[in-house]
Structure P
Amino acid sequence: MKHLLTLIALPLAVLGAAVSTVAEELPKTALRGEKLNELDATIGQAVRDSMILGASLWVESHGVSYHKAFGQRALKPVAEEMTEETLFDVASITKVMAGASAAMLCIERGLFKLDDPVSQHLPEFTGVGREKITLRHLLLHTSGLPVNLIPKTQPFTTHDEAIAQICHTKLLFEPGSQFAYSSVGTMLLGGVIERVTGRKFDEFCTTEIFRPLRMNDTVFRPGGEQLKRVAPSSAPERGLVDDTVARLAGGVSAHASLFTTTADMARFARMMLNLGELDGVRVLKPETVRLMTSVQSPADLTSPDAKNLPVRRALGWDIDTPYRTPPHDYSLSRGALFPIGGYGHTGWTGQMLWIDPFSRTFVIFLCNRYVDASKDTRPAVYQLHHRISTLAAEAVPDFDFKNVPGALPRHVIALKVKPFINSLGMKFVPLPGTHILMCMHETRRADYSSYVDTHPEADASWKDPKLDSLSATVAPDHPVVNVSWDDAKAFCAWLSQKEGRTYRLPTDREWSLAVGIGAQEKDADGTPENLSGKIKGVYPWGSQWPPTQNAGNYADMECQKQIPAEKIIAGYADGFPLTSPVMSFPPNELGIYDLGGNVWEWCEDWFNASKKDHVLRGASWGSSAPQPLLSSFRGNQPSTRRWRCDGFRCVLESAAGSVR
């Protein structure tokens, strides 16, 4: 495997043989070496875990690039090492590199307008509302066309026959009324481009986009010597497009069929960052690139496939799109740090491109995920995209990703339903993908005191005088501690009876959804014990270690002053020696606070099959080690155990998913 540092300002002759270096030797002005090492380790682990067979990575910021190949390109008929010259089937990234780019060229040249009806250029595309569909609808995935053609019920053998099938395809909804990803729509766009240009789609893209950019390894149907460098997929033969519809249509389509390398894709991304120009060659006008990569979707656009959450799309490009799986993470390939307003796309075959114009950074990850024909690793690879982009952003020096002028605000997913406030003043928000509302904060001392006032027999450990001298633990707005699982269950039962609603502890699964790792653990089998700590490098505050200042209430220097023997996170300070008032730190995207730190929180579940202990999640003010602070880590204690770091929060059941 090799990894290269390239300064793109070097002469072109030097670019082809860039100097090889190790990450630790990068100059101070370059990408952060320790984060590049983490990228290497992350991708290397994905290879060892058989998530992918091999991969090629390219990260570039302000003209400094880091690129490397990992693992193997192929296993059969003989093993082949992955190289940076490998061509990958980039699947749906074809939609933006070829489909959207070609469409914008047509607009520049006056061949069609963005809001032209498709039927203006394909007169056969009419009937049952099809005449309402515009080219804008196709680029925004709001046409109402289905996700794909079904060759078994809609047979075709050429691209023209496939377009003819689309012209008779039933719409799923009123054009423009909602977002639903549609390869059929982009395939139709390719048909329009062929009609208005009088040229085959692949010939037009190659001649007008790829060859001017000297992307000589970017092709639709690789052959000859290039074929030997193609990473195999699930296609029946090497070099054939993996997408069945594109393959049956002759191997060329605007929705999927492009093959390229990381180096070629880097040239394309560089052109986009340069607003349409590269090395003196202009492919698109600056205003065209700005139009193409800014939010063009209506403000009220939502995705029914993702619980009607709001969607922000550019023309072809993803900006801020919710996923189908709960908790509906937005645009995983953006990572945790790149600001909203960048753009990118992914491909079914495991590929990713993300471009951040704010920091002038782009990330390319192309892989062979076809390790085992019986195993679909796509969900895991999409989570890997998130991790790679997060590390890539962390590798960018001297850029404040938290304060980015011009960046778009995050969607607060729970905003459409007002928080429910119960009689104790406890605030609850909906947890997407479930029929519960989760308390935004831990149960407070004031809340628990209301329960104890009517239950004098309740254990008094929560008022332990040994803690009374520590001011951080006794204020009414601090979380109650020294409560057992049994105590927490009794509180929920009392509150349910008091209010005539059903309150309980969250399940282990609900906690994972709330903290944002539900998608990774969705298909995992096993007890909480088996799941504990399995998702590495994901913390409630992000992916970096140690946590950034004020990320949450953890064991810090103030804590050590109170308890000299306590281990702490070196150099960390959150301002509180022990517990902090609930909601003292920023909430997550769901509007939920303190899912990491302050107090360990009881969950409903047994920890393992022996059913001796119950689950605790979230770590506490006394936590300092990386492993217990992972979002996936589970603690365990008997149901009767009371400890100064243990508390709980409630959830409220609602069959409709909201409370009126």
Structure Q
Amino acid sequence: MRSAIFAVVFFVVINIIPALAGAAVKADEVEKVIVTATRIETPTAEVGSDVTVITADEIKKSQKTTVEALLRSVGSLDVVSAGGPGSATSIFIRGAKSEHTLVLIDGVEMNDPIATGRSFDFANLTVDNIERIEIIKGPQSTLYGSDAMGGVINIITKKGSGSAHVFARGEAGSFNTYRESAGVSGGFSTVNYSLSLSREDTDGISTAAAADNNTEKDGYENTTVAARLGFSPLSYLSLNVTGRYTDSRHDIDNGGGPGMDDPNNTTESKMFYFKTSAELLLFNGLWENTLGFSLTDNERENNNGTDPLHPSSLTLSSFDSRLTKTELQSTLRLGKAGTLTAGVEYEEEEGESKFHSESAFGPFTSNFSNRKARNTGYYVEESLSLARRLFLTAGIRSDNHDRFGSETTYRVTAAYNLDSTGTKFKATFGTGFKAPSLFQLYSQYGDTRLSPETSTGWDVGVEQTLLEGRVSFGATYFENNFDDLIDFDSATFKYQNISGADTNGVEFTAAFRPTDSLTIRGGYTYTDTLDRSTGMGLIRRAAHKANVNIGYNYSEKASVSVDMKYVGTREDLDFSTFPATLVRLSPYTVVDLALSYAVTKNLTVTGRLENLLNQDYEEVAGFGTAGIGAYGGVRVSF
């Protein structure tokens, strides 16, 4: 199967597409750039990595309020939520574990050091003050270190410019949902700024699936403040500060499956990140140096006291973590000799957790406090351009962790452009690693002798543009091998390096713009996964996934966006039984509709329908999802 897919995607495609090409992209088309793939601004035509970008315009037209909702339409990504708004949400890139995805906001590492696998929970991340989202697929440890084995999701916030722009928005809708937001942005020659504030309240749905007779709704609250400030006192010197604070509260249930309703089980979360950096340009911009410091702080509490349904059981827990990072990056542009990027990063993470429960089986307590881990990483990457057609990168990195020692990773990429036909060939090969988390090292289930997880991944693909950019399509074949994966060993009751996994597949994308007012985009991804320890596929990864988005501006004032997503069958574990049993989750199709109308220059009316087909489905066995929902709002800006 693997060789057949590769043959169809690569050899046949590269022989047929150039012959079909009718015209190249217009020479004067504005060139788009990617930051995450190389850590410096690089034109997309020169990037060999498989990249997806969600733009500010796409975010605005979709009217989606959370980042996880936006990512559901990205190929090769599986987005899985255990319930309604505010529920724990994981993302798998190309079948990799959720903790193999590194999440950045303006370069600040957001993965939670105290989470079991050091993953990032997308449950509370709103779209406030976000300019664009870049998703880089495949191992990226060479530039980003641990946690980037599957890929990187980099969220870039708005940089203000021009005269002050102020907006305020209010929205209300199904499930007794209310959302208010406001913000201001602007800038001039030496200063730029952007600030936003939002609040959401909803009655939500039952976290445990209503199909299992769970009827108690689980509400959700979220307050988010996001800001970015830049100061350029000199033409060659700029100082930047960015930050975000989120305070959320979510009612949850005792799990998934029958009888899991709980009227007083709540989770509260506070997340704060801050980064300050200075950028110095020397020799007319040929030598760029950036020094930065960042802090990420996470606090979570779960309170589940006794109640009439559970008079003899309670659970109390808290999880606190901090991550600080100091980094220096230097980029030297060497003309025909290419571009050399090198850097050093020092990070320190610390965390503590407390857990106490009481039940018919007696009391149970599990705590660990103020555990730390430190890592220093050094990386260098060379980028070359040959005849302005072939673009190559090669990089290597060494990480020194105070627990397991050193780990070396490397990565190479290539992009080749045939301008006459609008064809681009691309390929990457790289290695990755992931350090054991604080929980895996120091909890009562941990083992300080754990080794890092490692991976090898590669991909090869082609992109084609026709009819002066009105038609484009592409195909990418990918493969990943994961070794020394850390899993819980039921025999020793400890985390151990006991498993491995393989993933491979193919992703197709296409876009069609028949008129200036109509755009149609779509994609299909096939992913095959194997858990070597069981001989079966990995849970919660769909073999088949497809999406279509239709955007139409039917006047200068009005627009409509239709987003359709199909997710095929997935295997999962049903933890409402003991031991947990393997189940198959049914496929589903979700359609979302968003409309907007500009009543005046300063006033816009919006409306959207979510799950228009009212699909009843589960992303995690035993946990609920929302049915059809309708929302309306107004936006005022000046």
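Only the coordinates and a few stated rules stand behind these numbers; no lab work does. Note that the coordinates shown come from a computational prediction; the quantities given were computed from them, not determined experimentally. Cβ atoms are built from the backbone, for glycine too; each structure is taken alone.
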Out of P, Q, which one gives 0.95 for FRET efficiency 1/(1 + (r/R0)^6) of positions 139 and 259 (r between Cβ atoms, R0 = 41 Å, to 0.05) as computed from the coordinates?
-> P
Given a computed value of 36, 30, 27 for semi-axes √(5λ) of the Cα gyration tensor in Å, which structure among P, Q does it belong to?
-> Q
Comparing mean count of other Cβ atoms within 10 Å over residues 75-82 across P, Q, which is largest?
-> Q
Comparing mean count of other Cβ atoms within 10 Å over residues 163-170 across structures P, Q, the largest value goes to P
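Ranked by mean count of other Cβ atoms within 10 Å over residues 251-258, which of P, Q sits at the highest value?
Largest one: structure P.
Of structures P, Q, which gives 19.6 when Kirkwood radius over Cα pairs in Å, for residues 59-306 alone is computed from the coordinates?
For Kirkwood radius over Cα pairs in Å, for residues 59-306 alone, the value 19.6 is produced by structure Q.
Here FRET efficiency 1/(1 + (r/R0)^6) of positions 179 and 347 (r between Cβ atoms, R0 = 30 Å, to 0.05) was calculated and came to 0.95; which of the structures P, Q was it taken from?
Clearly, the read-out refers to P.
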Output -1000 (helix-only ellipticity at 222 nm (-39500 (n - 2.57) for each DSSP H run of 4 or more, over all residues; to 500), calculated) maps, among P, Q, to structure Q
Name the one structure among P, Q that distance in nm of label points 7 Å out along Cα→Cβ at positions 483 and 595 of 2.1 was derived from.
-> P
